[in-house]
Structure 1
Amino acid sequence: MSDTSTRPEQLPVRVLGGPTAFFEYGGLRFLTDPTFDAPRHYVVPGGGLTKTAPSAATPADLGPIDVVLLSHDEHPDNLDESGRALLAEVPLTLTTPGGGQRLGAGARGLADWEAVELDRPDGGTVTVTGVPAVHGPGPREEVEPVTGQVVGFVLTGDGLPTVYVSGDNASLDAVREIAERFGPVDTAVLFAGAPRFSVLFDGALIVLDSAQTAEAARILGARRVVPVHYEGWAHFTEGRDELVAAFTDAGLLDRLDLGDRD
């Protein structure tokens, strides 16, 4: 667990496995890409996805969630059956424009740079802005027909740190756009793991690898990076050791925070 007492900008982030993380921000309780199923194999178009480890907590362990930040709803390693059941109990799910239509009541899609203001329990607001994400190599218009829409999120508010949640993004150009508008970032929750499939894009990366995650941290001017999406699934090809090595090589190890775990 990271020491947040001496660095107030560093809000605690509880990493639960896969892409799922929990944090409180401005008095609201946020959850990213909920995946709570037990380890299992999922059949998906063109192949399969295998979950290899259970989540570190159950929805019941977390208590009420105010907002789910869902990068996309079309892949079970970002939204599984248990995650879908949870959405029915959450007042607001922010996701892609297409996901907002598919998921129905309680879901709202955010286009690039579209913002929504959320009321804080003790007054004031939190602003959540949808930001670009590209789930594969190359131009977005070529990638989306294969892997679908993905959205990232930036959270801001008076007196609050800036938080970026990348979603399944493989584009450092997208990171540069976000940095130009919102940098420097206090906490970046970056999806990593270097996933790749031989049947997709000739085996090219569909989410950042460890070296790119470190480069994203540099681009963002991130004071802290909490990586997710690098453990618990068979298609993640890089894990904790590769992240530590990459951040060490980049001279950024002091910014790497592997998150709070039970």
Structure 2
Amino acid sequence: MTGLLTQAEGGPVAIENANAKGELLFVCEHASSRLPERLGTLGLSKEALESHIAWDPGALAVARLLAERFDATLVHQRFSRLVYDCNRPPESDAATPVVSEVYEVPGNGTMSAAERQARVEEIYEPFHDAVSRLVGDRKAAGGRPVLVTMHSFTPVYFGEPRSVEIGILHDADSRLADRMLAAAADGDVGYDIRRNEPYGPADGVTHSLIEYGIRFRVPNVMIEIRNDLIRNEIGQRVMADYLAGLLAKGVAALPAQ
């Protein structure tokens, strides 16, 4: 394979509201279920390609509402996490999964080393460079960017129901997560909100927080939303309103830099 993406498909990274005045920077690594034409269906059924293994349903919609609320820049990946999961480093097998939950991904199991490298170079590296540049440029200009990565998760995983509804995730830097969780504890909304659930650092899900948050020494947090809560526009707006309150309180409580 000499290349992965065609000229007609465009680049792998979308940047919305690039000149935003707000300090928050939203990132959505699993925004799309789209596959490059050259990969066909990866051997998967339509059902699988519409499921959570291919993308994070509702995450981009909520991210857009929050970016609008905070006059923030939003960066998102334009192709499926099955092609390359931009929340994983190139050395991780999970970046191009051969099996995702109960689904085998035949097109990933048969790719050559050169084909995998093409995915790294054409999907991950442009995404990594774009987010790094945005954070770095804002720091260099004297600002305090605050990184927020947006995700959703399936309510049933390997046949087991999940009761958690919102996860507030962090790696070594828990400054923003701590303050958001404190704000949630002070409120009266009946969401089941937990720290580092349904995933945490041990699951390898904090790559973006490390690369664009901890590496640049900026406050950062990952938000996971159970996707049955954001399946439609009403649910997305309700969730965005609630999360906007947590983010506003959390950021306001951060110590001055």
Structure 3
Amino acid sequence: MVVIGCGFMGKALLEGWLASGVKPEAIHVQDPAPSDWLKAQTGFHLNKDLPANPAVLVIATKPQVLAEVLPPLAHFGDGDTIVVTIATGAPLAYYEASFGAKTPVARAMPNLPAAVGAGVTVFACNANVSDAQAELVADLFNAVGTGIALADEEQMHAVTGISGSGPAYVFAMAEAMTKAGEAMGLPRDLASTLAVHTIAGAGAMMREADTEAGDLRRAVTSKGGTTAEALKHLMAPGTGLFDLMEKASGASRDRSIELSTP
């Protein structure tokens, strides 16, 4: 395996792969400014000569440097190496143009919780990717959470609006709950602890429950009770959370479309 770039997300992926049993000796990393963490690792081939025919070539750089990063790697194209990119924006066709039309390419979007092994990564493959290679891609991202294959690359923009940008929405919710707690007289540290653990607990419950989020919401909402009174505001037509989320995620999707060509 070859990994090009090792920033925050590259580090998260490497840690997950190591934890899943990938041997560090099997990983070649190229990074012009390796972090202290990367330099401290033992076993990696860091900034050394690359193997001639790696099974996987992972592009984990910033999208704005793709034009200079990809040309020296073009010799890996049109062969058995699958190119897996987590660089945002550039479509599959961009990599096919860089590596060759016969190159297997998977375009992936991991999200921030991959750093703690709880990410969700959605990926789309071109027609050159074999079933075995698609399974390999899924395994790579299952090591840092959950990997989900898309049938249509165009869905990647909508995915950006939900899971790609989504962690920031949840962080904002925690901020808002903390601020509301303070406004009602709670100390900030207590309000923050309540908000964070409530969100984490609710998330764990949704993940484990064999039911939809709406069903869980209804199950914990007693008619005429405190939760029902709060939800009148959160779910108010036109100004409530549902409408805000549709607008926010749509804005993220639209920006993804605007940035889709590096």
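Read-outs throughout are calculated quantities, based only on the coordinates presented, and are distinct from any laboratory measurement. Being a predicted model, the structure only gives us computed values, none of them experimental. Cβ atoms are built from the backbone, for glycine too; each structure is taken alone.
Brief remarks on what is shown
- Answer label among 1, 2, 3 for the case where semi-axes √(5λ) of the Cα gyration tensor in Å, calculated from the coordinates, equals 29, 22, 16: 2
- If helix-only ellipticity at 222 nm (-39500 (n - 2.57) for each DSSP H run of 4 or more, over all residues; to 500) is computed and equals -9000, the structure in 1, 2, 3: 2
- With respect to distance in nm of label points 7 Å out along Cα→Cβ at positions 73 and 209, the largest value across structures 1, 2, 3 is given by 3.
- Structure responsible for 5.0, with distance in nm of label points 7 Å out along Cα→Cβ at positions 49 and 249 calculated and labels 1, 2, 3 on offer: 3
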